[in-house]
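Below you'll find a set of structures to go through.
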Structure 1
Amino acid sequence: MTGDVFHFQRGSIPLLISIPHLGTTIPADIRAQLTDAADDVADTDWHLDTLYAFAARAGASVLGARVSRYVVDLNRPASGESLYPGQTTTGLYPTETFRGAPLYRNGRGPESADAQHRLDTYWKPYHAKLREELDRLKAEFGAVLLWEAHSIASVLPRLFEGKLPDLNIGTNSGASCDSAVLDAITATLGDQPYTWIANGRFKGGYITRAYGQPERGIHAVQLEMCQSTYMNEAAPFAYRDDLAGQVQPVVERMVGAAVEAVRLIGL
């Protein structure tokens, strides 16, 4: 069953790339509950497995969701509490798209039994694998980097004002990784064309906050990228080799610097 929930590649370096919003699959019984707004699965973090292929080649472990966030959001707490109190966001079982279109025909979302089934079937296996791999890498290397890979449309007035910076680094305001890790990342960003911010609108979602425990040797960083840096933001959301070829080396340097900082911490 877990093969339907996520795909996983086991690596050989102290790096786990997690892509919890990569999935586009919506099981038929759930799709029957949804409006036509779900058809495009527009709020997917498109193509990040392709963009981060450099990490897999370098020996990183890669965990990517197969199921859409419209089924259950793997980067939200199981309790459903908001990660950004007072700000517009989407929940554990999103009832609206990022642009505010209703997702459920009943206007409410899943019934309680259905919601629990989704939690048990999709959310818990992803998090169990995430924990298992972090523990394995931590035991082998002494310290590990969890890199949360995300992307989003660059302009979403319902969620934030204006255009988002191209690269949004989140470390839960410094709590999810050692300061040396963030310093190493930002040191790579001086001579490149993309705008960036650390701990701005996006400070890291549930996975970054829950698993980032630098005092235990687990350092978590989220990168929320504007999709305009590597793809077309309109359906059918095509990958753009010309754009991706420019931003991919920037991201690779960021990840590489963070891994090296974690290696030094683990010595």
Structure 2
Amino acid sequence: MDNLPVFLALAGRSVIIVGDGEAAAAKGRLVTAAGGDIVPESGDGVIAFVALDHEGEAIAAAARLRRRGLLVNVVDRPAISDFLMGAIIDRSPVVVAVSTGGATASLSRALRGRLEALLPASLGPMARAIGAARGAASAAHPTIADRRRLWERALAEGGGLDPLRPLADPDAAVAAAIAGSSAADAEVRTIVVTSADPGELTLNQLAALGRCDTLVVVGDVPAAVVDRARRDAVRVAAVPVPVDGLVVVLQASSSVSQ
């Protein structure tokens, strides 16, 4: 990962924009949409955008702002920017940003277009409904593990809250999900690892790793594969008795190489 993705809360904060024209106006629309206030170079801001066509002037403006301790984005010049702006898909409060690290904005835009078609308009209202139902979910499913299983099942492909399926009534769908079961299904799933490339894992194997409650690693399983497991899964040396929830056993085959 060459850049750290960060979603910055701008509500009530000021952002410096240097320049005019469409590039500056576009950044201004984004700042305003996020609740930020636009100020000139002489003002105080938390971050800054430089939208100047002349490269020398852009470099000079960025240097002045950095001397004041600001992180600067120089529009269309990723090599001299402190942070980059991705192609944004807005389903607030769900926001997706696609970045190629400045390598190609065309690819970012192409990916955004494909993802825009996948993400229904009901995604934002569904997220708000889930947030509003936290109290009800905690009352009906008192433990963290219960609630994790509840939401994983509801949000899975084909589930009642499948994020890629349009919902006519998100609030009703969330209430129905909370009324469902969060009981653990005892299961042991063994995945024989034959390659150091996690891309060789099947979709079902990746899904199991992503939702496992307990992880057992047998043999010299490559770290890249182990890293695909849920980060807060319990790591143990052997399958526990009794089995509680989903236990995934990663077992290295004799042919696997680091």
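The figures follow:
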quantity	calculated
Label whose coordinates, when log10 I(q)/I(0) by the Debye sum over Cα atoms at q = 0.16, 0.20, 0.30, 0.31 Å⁻¹, for residues 60-107 alone is calculated, return -0.54, -0.73, -1.05, -1.08 (choices 1, 2)	2
Ranking 1, 2 by FRET efficiency 1/(1 + (r/R0)^6) of positions 20 and 228 (r between Cβ atoms, R0 = 25 Å, to 0.05), the structure that comes out highest	1
When percent of Cα pairs over 28 Å apart is computed for each of 1, 2, the largest belongs to	2
Of the structures 1, 2, the one that 2.5 was derived from, the read-out being distance in nm of label points 7 Å out along Cα→Cβ at positions 84 and 164	2
Ranking 1, 2 by distance in nm of label points 7 Å out along Cα→Cβ at positions 172 and 204, the structure that comes out highest	2
Structures 1, 2, by distance in nm of label points 7 Å out along Cα→Cβ at positions 4 and 236: label with the highest value	2
Of the structures 1, 2, the one that 11 was derived from, the read-out being relative contact order in percent (Cα under 8 Å, 6 or more apart)	2
Value 5.0, calculated as distance in nm of label points 7 Å out along Cα→Cβ at positions 140 and 220, assigned to which of 1, 2	2
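The numbers here are math on the coordinates, done by the rules we state, and not lab data. Note that the structure is a prediction, hence the values are computed from the model and not measured. Cβ atoms are built from the backbone, for glycine too; each structure is taken alone.
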